[in-house]
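For reference, the structures are reproduced in the following blocks.
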Structure I
């Protein structure tokens, strides 16, 4: 018995022979194009289409998330500057308080945006949070250059922003 097998070529790379097919659209794909998923290999187009399902943000979510993050981060940044007067214990307060502030900002933004999601929305919210801390950094630089004030603000941003993004995007560090 001889099998009649025609040679398949990748739909993205017409000169590359392949035996793989996308599990969704059945297009032939090469190893370079194949995206491994828990249920099999898919082509990049099908993966993008599937990702679009999870992007639910509307136009109003972007300014609302930005403003909420801006205001809450500005408030947290102001509190960091107040805590800075506690000396050595301020570092511990910032170490434990900044990630909590990031989580509070994330929950506030999630509530305002009605739990809508998209990578762009997360980036807009992160930008709002960073810009919210800029006035206190500027205040510490312009009025007497308070080195510890600037360091406290930098520590706040370094600790709060990853916590904010982790909380927004639903990344679970521990299961």
Structure II
């Protein structure tokens, strides 16, 4: 029985380590920034919202609940994915979707809004290429805290020194 517990713990640990290497360590979006993020996104009902590395699902739930959008969260860290699925059960919203999936294997072409928090070196590599290749014309891309290198944002929202910057890009 101890070996099952050890295997389960190893799977969870490896999942979290892989997720950190994939895009960023889990740092939740500040609740007070959600309003700014969604004002920038101009998300409309029935549009498709993606959160790449959705963590605990807070941003995805906010999009679905407040904007009636089809909100899709991608998460590769198993413990966080379980948290998302648990939260989904309590929200009972057909527009709320969580996938245990590496964002690089998801087709982002249907997205109207793509949101992410990623480390600068991860943004400027595969993620930037994926966005450039898959994002359809008119998509709004929101990068929380860090800019996309060599892309010119349509808006940089940073109302004060204590606020984190939020970058809006339009393709």
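Quick note: the coordinates plus some simple rules give every number you see, no bench work behind them. Remember, predicted model here, so these are calculated numbers, not experimental data. Cβ atoms are built from the backbone, for glycine too; each structure is taken alone.
Structures I, II were shown, and mean count of other Cβ atoms within 10 Å over residues 58-65 at 23.1 was computed from II.
A value of 1.24 for Rg/Rh (Cα atoms, Kirkwood Rh), calculated from one of I, II, originates in structure I. Where does the value -20500 come from, among I, II, when helix-only ellipticity at 222 nm (-39500 (n - 2.57) for each DSSP H run of 4 or more, over all residues; to 500) is the thing being computed? Attributed to the structure labelled I. Looking across I, II, the calculation of mean count of other Cβ atoms within 10 Å over residues 114-121 that yields 14.8 traces back to I.
Given that distance in nm of label points 7 Å out along Cα→Cβ at positions 50 and 154, derived from a single structure, equals 4.3, which label among I, II identifies that structure? It was calculated from structure I. Comparing percent of Cα pairs over 13 Å apart, for residues 74-121 alone across structures I, II, the highest value is found for II.
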